[in-house]
Every structure is written in structure tokens, then in C-alpha cells.
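Quick note: the coordinates plus some simple rules give every number you see, no bench work behind them. Computed from a prediction, not measured in an experiment: that's the story for all the values here. Cβ atoms are built from the backbone, for glycine too; each structure is taken alone.
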Structure 1
Amino acid sequence: MTAKIIDGVAIAKKLRTGYAERVHALAPRGIVPGLAVIVVGDDPGSKVYVRNKVNACRDIGMRSRVHSFAHDCGEGEVLSCIRTLNEDPGIHGLIVQLPVPAAFDMRRILQSVSRAKDVDGFHLYNVGSLVFGQTIFPPCTPFGVQRLLECEGITVEGKNVVVVGASNIVGKPMAMMMLQKDATVTICHVKTRDLAQYTILADILIVAAGRPNLILPQMVKTGAVVIDVGINRLPDGRLVGDVDFEGVRQKASHITPVPGGVGPMTVTMLLQNTIAAAEREANSTPIESPDFHDFERAIA
């Protein structure tokens, strides 16, 4: 068996064509979806990611604005910029490119972004709402994985899904999103003993651990769907994922490459969330506050 390679670039391109039509439909109402990106410091990876986001916005007719700060700027400067952008009617989505300097209170920074513009899905409102399946802006990378599976016609319901990696950005929200699709979900992490005993049971294996070649062929069930979220730069400059691609593709039914798999979908979901925010404004649809009584009923 040789796995079908899931082409994230092609799927992202198809989705973005539809998004461009949604952007065009807002124009007669005087609305152009706008994304603002705050970047602190000169991290090379961040520069690439920001450039990709800016180009993606331009390609479908959205506006983008980048606010750059020196690595030694004060946290207050960034918070002030966030407050200004929260009130800017021309900005529908606002993200803070990670990482930020170690001296910053990252939680404070992320929670300062208006939940109505939190298109990265990092605000506690969106993270917490994942539990109830009511999040306004799903976190972009897990959202991108979900759309990849949907576009490939891969059913999640009833499947054993193993998520390797328990970060707040990918692993945990990914697990919650798979639970909402009625999968049986196992989360593994860096302290999981005998990782292979879990991964070998996966019908769908999603790996976001940040360790090159962590997943070897003997750890994967024949016919499994393997989604590699990892991206690692080797000493020779090559980009690889967390999965031994050449080895695992001989056993899996579907597999994502690195690069060209999940990465393009992350940016695409950022566009989707920003357009959705603009459409919500156009339709005067407010973001409702969580209802404590709903919460009580949910846990009863």
C-alpha cells in the first residue's frame, strides 16, 4: 500500500477561490475584510509566516496591515496597539504573531485581543467554547486539519483518533474538535510512555509534537490516515515534519506532506475566520456572551 498524498496547497487554493467570492459579495455594502498582524522582534520564521498571510489576503481582495515592533519594545506598547486595533472598524481580524519576547505576559497579550476579532482562536472565550462546540473562531491549525479531512471525504465519526502533542494551540483544541465529530480520541504528549502502543491503534493519527521523525512506520496501523502538523528545520536546511514520511507512506492510506500539507490550510482558515467576522459585522450579528444557565444545563 502506498498512501494518497493529501495536497494541502490544492485544497487551500480551491477554498480561497470561494473566499474571494465572499469578499466580493461584501463590496457593495462598503465592507472589505481587514486583517491586522502584530509582530514583535525579528524571528525569521515569523517574518515568513506574516508574509504568507499578507500575500494570501491580497490574493483574495482582503486588506491587511502589519504592525511591527522591535524585540526590546515594552509590553505596554503592544497592548496599546491592540486596544487601538480593537476599536478600528476597518479591522475585522487581529492576531499577534507568536512567539513574543519571553519577558512578555503572553496570556495577557492574547486575552487583550477583542473576542470579536480573535481570528486565531486563542482568546479564552473561543478556547472555552470549544468544549460546547460553540466557538466563534476555531483555532486555525486544528480547523485546517478538520477541513482537510472533510475535503478528502474522510469520516471521523466512530474512528479512533490519536493526537500526539498537547499544546494549547494545536493538540488540545484538535482533540476537542474531533470529539465533537463523534470520534474516540486519545491525546499523547512528551511524557507518554511507550507512545507506539497508542499510535498503532489510530485510524486517524494527528501529530503535532515538534520532533522530527518521531513517528516511524512500525508505530502506524496499516491503512491509517496520518496528518503531520509538525514543521522542523534540519541542520542541512531541509524542512520535515514529525513523521517519517517516506516510511509511513508505505503503510498509511492517506498522508500529508511537509511542507505543502497542513501549513497552507492554517493560513486559509485565518482568511475564513476574518471573512466570517466581516460578514457578522455586515449582518449586525453580535457575539453573544456565554450564558451561565446554559453552562449549568450542559454540566447537569
Structure 2
Amino acid sequence: MIGFYLFLGLEKFLMLLPKKARKSFFLGLGTFAYHVSKRYSKVVRQNLKFIYGNDVDNTFVEKISRYSFQQLLLNFLYTIEAKHYSVEELSKNIEFINEDIVKKAQKENRPIVFITSHYGAWELGGAMISTHLEPLMIVYKKMKNQYFQEYLLGAREKSRITYVERHGATRGLLKQLKAGGAIALLIDTNVNKKEAITVDFLGHPVSQIKTTAYFARKFDAAIIPVLIHTDDHEKYQIKFYDEIVPPKTDDESEDIKVSTQMQTDWLSQEILKKPEPWFWLHRRFKADYPEIYKD
């Protein structure tokens, strides 16, 4: 609890700074973390070697690692700013790309399953979609510190986001889609192999959640991929990709596998096209390849 109040004091100080100075501070903090956190810098290197091979260029590894730490800190900054800025202020430098894809599904009165990733400013992206286009339900993982959990969830109140805790989330997500609403799910997290199917992701067979495919099939929901992009951490583009339309035959299991593979194919392509913004700090492949994270 003491740590939380110290954080609130730091937050007040940070919000007194000009916006550019505050962003520079967090970018600098990310750079500092990159230099001192040998443990997580090693995770980045392990992930990159797994995807690109053991002879991956060191300069490339260092560039990705530094960016990953900075992006993590910027996501935290956007969470702080969401509590203090108006929706109009938060939306100033946001541009939606291909939003007609979303509007088409809305016009057809179909529920929507947004699939996304820990890519770029994902906190900002989710909040802006929910604020301007479609109220979202998302899944969160219960935190050990209740005060920080309430702070993080409360930071998104303006954005019309609703939440379900990861354990037992299915019921809430089903209810949301049955009512014709929208959910947003991250498809790039390490998963329990018992609850997953195997598909190819970034060139390797991995366990992947099948929830998105199952929900879309059950409710005839539109599967719409979305990522947030930036070149300068100032102006952001929230890009919607073409709806993923999986087969629907009498073989439900095979259809769900094909649908899941289509989703991971999309994400693999986007990560390989521009790898820096993906969250390489995460042990994504631990369930299937624990050996790559050993010393």
C-alpha cells in the first residue's frame, strides 16, 4: 500500500511536466531499463534467435530490445494520461485506417471479435476503438496488488471498456457477443496447452488459443484484426485489416483450426513486416519450447 501511495505522488509530479518532457522521461526510463535489466534483455535475444536463427545480427537484437523496453514504458504512460486527459485530448493524434470494415459489420448487426496483439501502443489502441467506434469487453489478469489493479481498470473508464477476469471469462464474453456486442482478445500470449490447438506462428508450431475462432463460429461474429502503428510516438494510426472469413462446414474442429491458423498467419505477417513494435519481452514460446529460455 505504501508503494502505491508513493506511485501516486510520482504520478502527480509527472503530470505537472509538459507532455513532451513527460514522454521523454518515459523513453529515457525505457532506455535505462534496457541497460540494467539483463534478465529481460536476454528474453528478447532468446526470442529473436528462436525466430531468426542463432546468427541473428547483434545490432538488430539491440535495436529491438531497446524499443521493447521503451514501448512498455510508453504503454504505462498512456494509462496514466488516460486518467487526466479528456477523450478529445487523447484522440488528437489518432487516425483510423479502414474503419469501413468495422462499420460494415455494425450495419449487418453482427457481433465483432477484434483480434489484436501486444504490438505498439496497445493500451491506447483499445481505448480509442472502444471510445469512438464500438464499446469493447476485454479480459484482464487479476493482479496481486488490488490498489494498482483498481487504478489500471479505472484509467479506462472514459473509454466505455468493460472487463472480465481471466478465470471464468468465457461466460461474460459469451453474454457480450450474444447481445450483439464486441470483444477484443490478444492472440499472442503464452497459453495452457490443454486449452489450445497447434498452429504455425512465426514459422514454428505453437499452442494457440482457439477461443476467438469458436466464438466467431457460434455467433456468426466478424473476426476483425487490428493493430496500432506509429513512426514517431506522436501520431498513431489504428489500422483495421480485412475480416477473416473462415470456412463453415460440418467439421467444426477442422474449421476452428483453419480459422485459428488464418489469424496467426495475419499476425505473423505483420510482425515479420515490422518486428520492432511487438512485445519481444514476453516468453511467448515457453509452453512449447521451454528450452529456449534456459541459460
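Using helix-only ellipticity at 222 nm (-39500 (n - 2.57) for each DSSP H run of 4 or more, over all residues; to 500) as the calculated read-out, with -16000 as its value, let me know the right label among 1, 2.
2
Given a value of 0.55 for FRET efficiency 1/(1 + (r/R0)^6) of positions 5 and 21 (r between Cβ atoms, R0 = 25 Å, to 0.05), point me to the structure among 1, 2 it was derived from.
Label of the source structure: 2.
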